[in-house]
1. Comparing distance in nm of label points 7 Å out along Cα→Cβ at positions 59 and 123 across P, Q, R, which is largest?
2. Taking -9000 as the value of helix-only ellipticity at 222 nm (-39500 (n - 2.57) for each DSSP H run of 4 or more, over all residues; to 500) derived from one of the structures shown (P, Q, R), identify that structure.
3. Of the structures labelled P, Q, R, which one yields 21, 20, 13 when semi-axes √(5λ) of the Cα gyration tensor in Å is computed from its coordinates?
Structure P
Amino acid sequence: MIPDEELTGLLADPAQAGVYFVDARDSTALTRAATALDYALLRIDLADCPDKAGLMECFAAAGRFPDWFGGNWDALADTLADLSWWPAPGYVLLIEHGGDWRDSHADDFAVLLDILDDTARRWAAAGTGFWALLPLSAEQLARLED
């Protein structure tokens with residue numbers, strides 16, 4: 001478990017931003033750190049997202065996406081790159097149950113990670129932190145190392 005002040009310092013540095021698998025036990029501390037920085041916090045729960053269309057709905061609901069969101073990969077990339085309707089000094093996406101979704105939708109999950117990584121790099125180049133954090137259980141984290 002990482003101390004709150006260390007997490008806050010880490011999230012405050014856009015150069016470190018990106019897509020990370022994190023210990024699920026750190027979710028509460030990550031939420032506190034994002035709140036302390038006045039970052040926009042999007043909690044995206046993939047537990048009830050049965051497929052790609054459901055994933056798009058989960059992101060749209062959590063991010064309060066505008067009506068023009070098209071519900072496809074390109075639209076997701078464009079929408080996350082914009083976020084003009086939700087101005088904030090930084091963004092933290094907590095993508096819950098991502099490990100389970102990854103296990104059952106490997107190809108779509110890989111595309112999602114690519115979009116999130118590209119988005120994080122674009123925001124970092126503009127000096128804004130964009131973090132996509134995927135809390136996993138200790139068992140799921142261990143499987144990633146295999």
Structure Q
Amino acid sequence: MYEKLTYSGNECNNYLYFSFDAEYFDTKKITEELNIEPTSVMMKKEPVPKSTAWKYQIDAGNEIDLENYLEKLIDIIEPKIEIINRLKEKYNLTTRIQFVIDIDINPESSTPYFGLNKRTIEFLAKTGTEVDFDLYKADTIGLLNN
């Protein structure tokens with residue numbers, strides 16, 4: 001069971017996203033006030049998902065330099081700091097930047113990398129945004145199939 005939770009298959013599919021999260025909220029209000037279309041929304045249901053989320057995702061595929069993708073995400077959301085903070089207060093929301101990273105178990109492959117530069121850290125501090133990392137194993141050489 002543990003292996004299934006950490007194994008993502010035979011391809012690397014890295015991505016990151018910015019999200020607003022709470023138990024319940026109207027995701028359409030976030031879209032209207034931010035003037036950004038989400039790439040996905042999740043509405044709380046029983047038993048899952050356990051919360052509601054508005055997400056804007058940047059796909060990196062099998063690229064290993066995730067810093068460029070983080071910069072693209074910050075380019076989009078940084079100009080909206082005042083709106084983000086107003087939405088968080090108005091609707092009692094939290095915000096998060098989530099990294100979903102596949103690490104290729106092939107010993108010949110490089111591992112993904114990125115940095116949290118000063119600009120990103122300032123954005124996180126000004127908005128009270130959390131950072132979360134989900135790491136998975138990707139088996140591009142078929143080692144786990146044996």
Structure R
Amino acid sequence: MYNTIQFVHSYWAYLVLAVLTITTINSLVSYFGNKEFSARDFRLALFTLIVTHIQLLIGIVLYFVSPLGAKAIASQGMSAAMSDPNLRLYVVEHPLAMIITIVFVTVGYSKHKKKLTSKPKFKLLAIFYTLGLLVMLTRIPWSNWF
């Protein structure tokens with residue numbers, strides 16, 4: 001079960017990174033290009049929201065079945081987990097950074113829906129999705145990706 005969830009979480013992460021990057025670039029280009037907000041832009045932002053939330057759910061399950069998650073804290077204690085940089089990444093830093101990323105995506109999506117014109121919509125998406133993307137890029141366990 002652990003290997004399957006880890007596999008899904010790892011490969012879904014590529015989709016999350018790609019979609020968040022595409023939506024961020026689209027929002028920035030559209031904002032600076034003074035483009036009209038279309039149904040395509042709305043669907044892209046919504047798809048990004050959905051994909052990131054699915055990744056969160058998969059990540060929560062993985063956190064509790066992985067030997068590098070809650071089990072590591074239970075077996076070694078929090079002080080041991082915090083003193084080991086690799087274990088700290090998996091136990092604290094990665095989950096916290098990804099939750100912050102999802103908060104940025106969710107807030108950006110929620111706030112953009114309240115705006116009536118294109119420029120403010122793209123501005124909010126560009127700001128919050130860019131912040132989310134930057135936070136995500138700082139705490140991806142790159143050693144496992146390549």
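1. Looking at the calculated values, the largest one is R.
2. Considering all the candidates, the number was obtained from Q.
3. Only one of P, Q, R returns 21, 20, 13 for semi-axes √(5λ) of the Cα gyration tensor in Å, namely P.
Just so you know, all these numbers are worked out from the coordinates, no wet-lab data involved. For clarity, every value in this text was computed on a predicted model and none was experimentally measured. Cβ atoms are built from the backbone, for glycine too; each structure is taken alone.
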